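*Asks:* The next part holds the structures, each set out as structure tokens.
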Structure I
Amino acid sequence: MNRKSLISYGRKTDKAMKTWVQISKTYNRFFTQELKYFSEHDLTFIQFKVLEVLYHRGDLTIGAITKLTLSTPGNITVVVKNLKRDGWITSIVNPDDKRANILSITQKGKDKMQSLFPQHAKNIHDYMDILDEEEIDTLYTLLRKVYKT
């Protein structure tokens, strides 16, 4: 079977589309592996993201967490409710805005992240281990450049 497309959209566009497909395939591979890892620890991906943001950045409003996790307000509301129910996070009324809550990670949540995050970091390291540090820097710089346009 011939893998070359019969239609070209121009050399640079063809290369851009191939690159996009490769980025997507790579992301999906990493994402699938990490989903499996999180599920082994009884967390969904978005639950992990919320805990990770609170663990590394400290107390935040739901709005800030929504932006940092690239989620939607409706989805975050359900995730926060479940994390609170399970004792991973708590919330207090924001003294600066009574309409908003500030979320905090509990000691139970911190313990979970302390046991879970080092292996997650190692997983990411291992995915990228094929690259040397200079290649990782270059890849990061190029992806950031594309993202910012």
Structure II
Amino acid sequence: MSDRSTRIFLPPPVIYLLFVGTAYGLGRWHPLPLADNDWTRWAGWGLIDGGVLLMLWAALQMFALRTTVNPYGRPQKLVVSGPFRLSRNPIYLADSLVYCGIALLLASAWPWLLLPALILCMNRCVIRHEEALLAQMFGEQFQAYRTRVRRWL
């Protein structure tokens, strides 16, 4: 587990905030405007609301099973129910929905241009570490879950 490529270097919410901040800053420095109308504002808030609800559902599922939501912590159980039936990373999926909602509210191309880098960063810097830990701790149970449920959707 000491492999640098599998360690989390920043908490996931901070990674998302850094990407939002970078997109906002780039938009101020070099605007790349997109549509800003009632539809995009409603859709943006809808994505944010959906992301928050998904995040709460996943966190409550983890709390109910008495395991950690902390990516630096050691999970006590492999959670495979609730939103974890649809995604191995429903909280990061929720964070991404919130990010996309903010992208619509910013009405800028920058958040969309940065989205692939954000997903790559999450996959390489966060999820890889978590999946290595889950494989180490839960072995065949995690491998079976991994073949059944996709990483994102």
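Every number in this text was worked out from the coordinates using simple rules, so none of it is lab data. Note that the structure is a prediction, hence the values are computed from the model and not measured.
*Asks:* Work out the source of 4.8 here, i.e. which of I, II gives that when mean projected area of the Cα convex hull in nm², for residues 83-130 alone is computed.
*Replies:* Numbers: I: 4.8; II: 3.5.
Working through the options, I get structure I.
*Asks:* Let me ask you something else. Figure out for me which of the structures I, II the number 19.5, 65 belongs to, where Rg and Dmax of the Cα atoms in Å was derived from the coordinates. Intermediate values should be presented prior to the final figure.
*Replies:* Details: I: 19.5, 65; II: 16.6, 50.
Derived from the structure labelled I.
*Asks:* Could I ask something else about it? Among I, II, considering only relative contact order in percent (Cα under 8 Å, 6 or more apart), which has the greatest calculated value? Please report the intermediate quantities before stating the final value.
*Replies:* Working: I: 19; II: 39.
Of structures I, II, the maximum of relative contact order in percent (Cα under 8 Å, 6 or more apart) occurs in II.
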